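Given below, in the form of structure tokens, are the structures.
The numbers here are math on the coordinates, done by the rules we state, and not lab data. Keep in mind the model is a prediction, meaning the values are calculated, not measured.
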Structure I
């Protein structure tokens, strides 16, 4: 089914006012974009774009640059290292800044000229008539508004070579992956940039890219897709919730929905280790116990956990991992030995696996391993990482994940709780998060919920997707079961709430489908696993884990979304293979999961069914 959907349509010089009037001055009524007048020629990749396109008074085209195949993708201020990517085909870069931004002192993190956009246009003869908007990660930021540098990640450029128009954004600020932008110089909440970051930039990406596409190719796109991972996945759901006609299809990977909940919870492993031990647990110890969890729960012997949500392993009851001197064990190590843990360390690992609680308590894992889709009760605030995941990779490492301490500082409106990369005129981050006890972190959690209006509803967990459903949109969500940063139970929790609100599982799967990927790390390129190999106590080789691939010819997840949107073929099973092709298995439509049929090779997709 072919359809054209937009919010503000074509806003090109000769009829800007007409199009704005059709939209109610930039309102939210969808309509099919009007064709260009026959006398309106397509714009070229030159300064004619700067003078020929006027979407609104807040938008300025700052750079138009043509690149030939083989050219270095660099502008005048692009650093020599790392070496810039090379254009794989002829393409045109258009950079725009969408104000008004946020005024303030020069150099202050909260000062912004507006939302920076970079639109990459394939040559007209190579365009596949599709827009593929790329989401961001973390706190976003970047050089998109800088006329001398390129902000788009090199990993996205093969999409342009393949014929897609792509667009990326800094989402309202230049400070790369740092939450300081969200606090004004006086310490108050920067509601303007929270809104640009949380939602406004996403809609502007859709509107401005569609206008530019119409002007450059003299015709509208046939389909528009959102492709986002982590923060980009959250952005996709914000679009589905608030701007349901902006995109035909949304690919949401490991989505950072439930933002204030899970990001506050990301600090819980550090608080637990500080409170119970006074310091982080050694990485080797954490991975040793995680390897033991895989060994205990990998009943098939594939080397990683196909379904870690069913693993109830408890290191406090495993004599093989407890150090010498702990009752009931047979280990011969000391508390400093990487091949064993003391009882307190084992208990803290159970806390990390269970997830944040207001009291710091955790139940017997054989009774409750922390994977109830609806949370277990008022004490469990959020979920933990799954058993078998590399715990010190980010959340339980030597230092906290910076986004987590930034978020807590913003919730408590005190920069001192952040790490030393957080800066503000009232004071900088000094790691005061270390002073928090369980009740203190729970207070920050509750403050995050109370401040949602000021944070522009960053949690993005509204289960009402009726607008997106009614517009004919499709959303395909995937989440790694060995995600080392965003707890996969958050996606299950949200999907369950959507299904409850939208008429049940069968009704929801008509437009919203979830796939869980065993072994996948928090990795938007599918290039790594965070599942611990029980034989090495290190990350398992990607040659042993079947994962999708990204923009290299396979592109399984995005291809599945396109087939659903364009051909009506809804994905129920997506077969994937390891990096070297030696292991293959199916990804199954939730709540089904890959189940060994009882015969055939464990590494062959034909040996598994989805049940």
Structure II
């Protein structure tokens, strides 16, 4: 389910739409506007961020809705204070028409003033609403948005339009937990799932292709398998992103890409009997093309449309750029690998019996293998209650088995955190130097600390994190924990309104996050954190280079757009065009929907006031061309 954050954008300039439209006055100087709007400006500057307002459409009727009656009644005090609605049709942005900047972008309705606003405001579904106008019949079936003019003494003071920006879950950087090796929850950017996945290996590599060639033989891939000794693994899933260089016809390039993907899938399937799930996406490699030509004599191509570039990519130009183009013809593969499991088809009740038999026979390695199968089944569909039937003696030689069974409870249900912490503390008495127990306890304490689960000593916890090095924990994992430490600390200092200490933690994060590798979810979490604490430029810098990479996760790329698309300082750059083409290549429909009406899950079609966004939209999304 989507969550959305409505951001109200202020748009006020000196362009004049007429000195007496419905009696609304536009002051020609800033000083005159300041004089008339002083009270309004103060009210908007001091408006709590929790106050939300907007225009709600019901049929052809329009209502102004707000969640705070007190602020509303304080705002409209004088007779000439009021609201007027500007009805903006999407037809204003037809690709074959010029868009002329103007103060009122559509049809301005008659204003509603203070007396009527206060008298007619009524409770409605935990909010308040007041009728502010009717959509004229000629516009009733058009795609529309509704901007708000706030008036003081019949003078335009504020002109608002609404961005509908998607918000995302925010979490700590993913630390994983130790079972046999590190295991991570199945976190994605647009959803959070209360499950976990035991991935043994993920393999990524790139296969180049020659011009106009699509074939790839199985023996060409086999050396990769041999070098990584993958005899104990099967390929569960393969994601193939097939790219063609940008010269030539789109139809021929699409054919080549699909042929290349099919060739790779067949080659990989020939190495194993179990069926491989295959996901294929194809596109022309505009991203790397535009990145590569920035430092060449053909840098001016970045200002051309895709169609214009294709016309020029012939003869000498194509020959000159071939050293770059040859690197753009490739397939980028991501393989998810599962360890071969001889117990996977055995019923879970029989697995538990067999596990207990191996414990009695002191065959710990076989017991570990069976336990891994049971844990895999728990991740899919079974209740963790089955763990209580596994009879494991509380002895040091069984500490790995005991630790894994405790941590699986946490992975299945975070509400078990305090219980699992107590269990691990008891196991720590049996194996006081066990690195898995030490690391897992630190992960659990983050959950307890962040959620105020019990009294907590920050300094002792920080020392505990540093001491993980003594027990063999990798320094990069410790660095990640220390960044998480300051993420939680910044949150807590912010709640105490101690901005100085909060800023110290934010500075530590900015100085240290580059010490370790990031997952896509880590990028999201840190970007959300930085944005929350008004470090938007740092959040954008964090994602900028990745946004121009063809291997970026789709959801993360669209989050970057979500963060930047309303800022012309970014959209007017050639680098941003590359980023937009990256998004279009990944999911054109999703990109085009950003320009749907804000009340219909778009950001706003008024983004098309921006000539750079308009160019990208008309090139890729215009169905009437």
Structure III
């Protein structure tokens, strides 16, 4: 994204946007009610150098000291404004609004709660010694301690109490809620969203991990971002990804020197970068994480201000493109089965038959899946049960890799493993994996074992999964991660909640962090992109009246769909409509992986 861009605020459900925020002040001894207005001195500020891509412009909020003789409402309002000031990272000014004991107990760094904006209003108070201020709002989401944003899907109300007492004739807060309470506008001013990148299993590539980094003008955004990278992945990816950085690594500074971005580490980085494979992964993580800030500049790694021991350590802009978490190259091929033959989706060549696939004989195959290797393998679900696999080289034969009568459509991962879910009864499911036809392995998935699973898709990065499941309260889409050390599906959380009269027809990974969800909600059928890393809708839904299945590739324009009568459609971004490629008779079209 452009270095001057302000990232969008997390989207909220439409119902939340329609609800007004109120703040009620209740003065013990019978005072009137009122609303808490926003406040704080605001002005625009730039970086130290307009030519420095690491110095992004931002809007500053100057924390103000408590207003003399301020009312309880004014004190609470001033406290909230001061707590939102990133120019005061330790919140020393905000603490001036607290009593001595409250200063010792208030912890602003536990979490962040983001709420919608409020309506300003007046206040009144009597001559009393104790007051209570209640902040009521609609919660948009929370930011946990590691910078991972969790949206609030249910539009729940936020209710926080502030107790105030008089200290030397001045109102001060004696009890404040823990963590930071930020309005959506304050949140946009105080944080920036970035993707951190961590190594997939066996350093096969990178996996994106979205975080919100607080602005700290005293150290600069580049240093803040690298410092957050060294901390490690957020909770949803722990156990599923690796980091080439060690626990003793730290960053001194990040700055621009000529046409080079210098990242100056402490000496621990030398041990982390000694092994060749680890140095590659470390360089890839750093290159991709800093990409939005460094543009096309190269990166130099230094140690305590000196050249890296053993010789210069440079990372060129395109050295690690092969670590792309999207895996697929641009304009990937798509395939479909028709009458037992594998076809390439290619209108100019009239959708040619691909040679090498084994003879189908009398089997009836549906739900094709294509691996990412070269030449690829194809897997298909047999109507009578089981998942069969064939190569695309001459003499290839179909072999059964996975057994079972009620299996979900197969899904390949980047490591050549084939996945499905066996539906063994009402709300009883088991995840299965196979690497070859010799044996299938059950995979632990506590969050799915008591649900009905309709679809199970492994992301192209090989670390995330997306699932359509029903626990008896309606269909929902869940996302989780794969722990390949213990072979478990973990960190499952709801992405698309269950709703009445909603049927989730299909899901497909478009890129490393975007999942397409095809939903049938009377009277409409729509295709909605969801950001998995943020947990929010990524774009406006597309109408999808005739569509029964979907497949996608990293390029946003590469979205294919299948219809009930075997038609194949492609989404046209320019015309914003579906264009027919094949009228009827084709199997479900698919891109490799995803």
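Looking at structures I, II, III, which one was helix-only ellipticity at 222 nm (-39500 (n - 2.57) for each DSSP H run of 4 or more, over all residues; to 500) calculated from, given that it came out as -7500? Kindly include the intermediate steps, with their values, before the conclusion.
Numbers: I: -7500; II: -13500; III: -3000.
Considering all the candidates, the number was obtained from I.
Assign the value 93, 71, 44, calculated as Cα extents along the principal axes in Å, to the correct structure from I, II, III. The partial results should precede the final answer.
Numbers: I: 86, 62, 50; II: 93, 71, 44; III: 91, 64, 46.
Among I, II, III, the structure yielding 93, 71, 44 for Cα extents along the principal axes in Å is II.
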